[in-house]
Structure formats: structure tokens, C-alpha cells
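Asker: Presented below are the structures under discussion, each in the form of C-alpha cells.
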Structure I
Amino acid sequence: MMQWMRNVTLTVLCLTLIACGFHLRGASEFAFTSIFVNGQTQITKALKKSITANGVVVTTDPSQAEMEIDLMKEESEKRILSLSGDGVVREYELYYRVIYRTKPAKEALWSQPQTVEARRDFSYSDANLLAKQNEEKQLNLNMQKDVMNNVIRRLSKLKP
């Protein structure tokens, strides 16, 4: 009886998931075939690699590209989120932001600057200093990846 109930529940769950239109996010499809990436931020290299993996040629000359992206600014910050009763830091907030603008090759004007940001909170303890430093480093890498993926998704919606 329990086996039957479990099978019915799984079937209903699968049918509900299919009916809502859920599908895994695949590779992004771009309306352009070439792009020029300008910027000296930490995610520039990873962004170029990801764009290339999606079948778009990254050019070294803006005149050869159908689209241009200018990674204008990158900010990373660490803020104290909470303190213990005796003034010792208990939590931090990590913040990462990229500001960029785009321009189709056929247009003379750049788009308004776009901002993509990510935030993460993490607990802190002096007793686990090395582990917390590694956790902070990993959270920063994850935020950079999340921001880069968000930029890729936004680029995939642009028309040259």
C-alpha cells in the first residue's frame, strides 16, 4: 500500500512539473554571432570563455563585432552584518557588483548602464579562521559566477 501511494505521489509530482512548463536551462542562444568584450574586470576572461562556449565569436576589434559590451566597473565589498554582545564580529555580508553597457554595431549610442549584483551572508568565528577564509573565497567565486551567468542571460535577450 505504501509503495502504491509513493508511486502515485511521484506520478502526480512529475505531471505537475511537466504541466507548469518547467525545463532545464540549456545553453544561451544569442541573436548575434560576434561580440567585442571591453573591460579589465575579474570576470572578463570567464565571460569571454562562456560566450565562446555558447557559439559566439569574441573579436579583438570592435569594428568586426555585431555587438559590444563594455564592463565599466566591478565592485566587491565585505560588510559587518552582526556583532556579539561583546563586540566580536559574528556575521559578514559579501557584496559583488558589475556595471556594464552594450551597443549593437549598427548603433552609435551605448545603452544605459546595467547593474548586476550578488550578496551572500556568512557566519564568522576566529576559532575557525582558516575554514572561514576558505568559505569567504568560495562565496566570492560563486557570486562572480552568478553575476557572469546573469550577464550572459541578459546578453542572450539582446538583438543586434
Structure II
Amino acid sequence: MRKPLLLLVTLLALAPLALADGAADYGKFCASCHGATGQGTQGVFPPIANWAGQFVKADEGRAYLSHVLVFGLQGQISALGKTYNGFMPPFAQLSNEQVAAILNYALSEWNKDLLPKDFKPFTADEVAKYRAKALSPADVHKERAEVAKKLGLK
């Protein structure tokens, strides 16, 4: 009886370590380009802060945000009135939980004022659904243009 109880206590103690940490993963995978506070690097890497939250106003935008993390993006884009022409590498190695956690972190930290009142955080299941549609970085660029047009973003 003691061994199963000890195992259960150990597993419960370690469970929080297994949860995705959006802040830590953002720092590890995103901050070197997009900045510690999502501000981007003018003319080189677009901002996430005060911009990305606009995309969650449509289901297609939620898909796009997931796709850009998983599949990357290549091509000219604009954000906050600035033009960027580069390449974001795919992070397909991230788990669905990590992608959801990174998105939720960036949106809740730097995009609160842009989120719709009925905003629901991303879930691992939602990311898995979006991941099932394999895209190239160029496909994600095209998707972004379509979503931006639908939402009236420039």
C-alpha cells in the first residue's frame, strides 16, 4: 500500500512540471525575434503585442495564429503600419499544449485590449484540429492575407 501511495504523491508533485508554460516557451522559441515583450524589431521582425489579438475575432484568424507557429510563414506582411519581408521558421516540434500556451500567453499579456469580450483561450485540442491541415510557410502567408482582408487589417 505504501508504494502505490508514494508513487501517487510523487506524480502529483511532478504534474505541474509537465504542464506547458507559455511564458517560458515564448522566451525560448519566440523572444529572440519578437522581443521579450512582443514588441518585435522594426523592419525585421513584426510585433505580436497590440497586433496579434485582432486575429482571434474570427475562427479563421485563430487557425492562422496556430498555423504560423506550427508551419511558419514566408512573404511580405504588414503590421502596425510597417512592412516586413522575411521568414518565420516552423515550430512543428512544439506540442499542441505548448502552441496553445504560447498563444494564450502572448494574447493575455500584450493584446488584452484587442481581444473580443467572448474570447476563449486556445486549447490543445483546438491546435490539434488546426495542425491536421498541413501547410507550407507560403500557404500560411496566403492564409494571413485572406484573414487580414476579412478582418479589415492592413
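Taken together, the values in this text are just the output of simple stated rules run on the coordinates, not laboratory data. Bear in mind the structure is a predicted one, so any value in this text is a computation, not a measurement. Cβ atoms are built from the backbone, for glycine too; each structure is taken alone.
Asker: Can you say which of I, II returns 125 when volume of the Cα convex hull per residue in Å³ is computed?
Answerer: So the calculation was done on II.
Asker: To test your reading of the models, identify which of I, II gives -16000 for helix-only ellipticity at 222 nm (-39500 (n - 2.57) for each DSSP H run of 4 or more, over all residues; to 500) when calculated.
Answerer: Working through the options, I get structure II.
Asker: Please state which of the structures I, II yields 21 when relative contact order in percent (Cα under 8 Å, 6 or more apart) is computed from it.
Answerer: I
Asker: With mean count of other Cβ atoms within 10 Å over residues 57-64 derived from the coordinates and found to be 18.1, which of I, II does the value describe?
Answerer: II
Asker: If we compute FRET efficiency 1/(1 + (r/R0)^6) of positions 81 and 105 (r between Cβ atoms, R0 = 35 Å, to 0.05) for structures I, II, which one ends up with the highest value?
Answerer: Structure II gives the largest value of FRET efficiency 1/(1 + (r/R0)^6) of positions 81 and 105 (r between Cβ atoms, R0 = 35 Å, to 0.05) among I, II.
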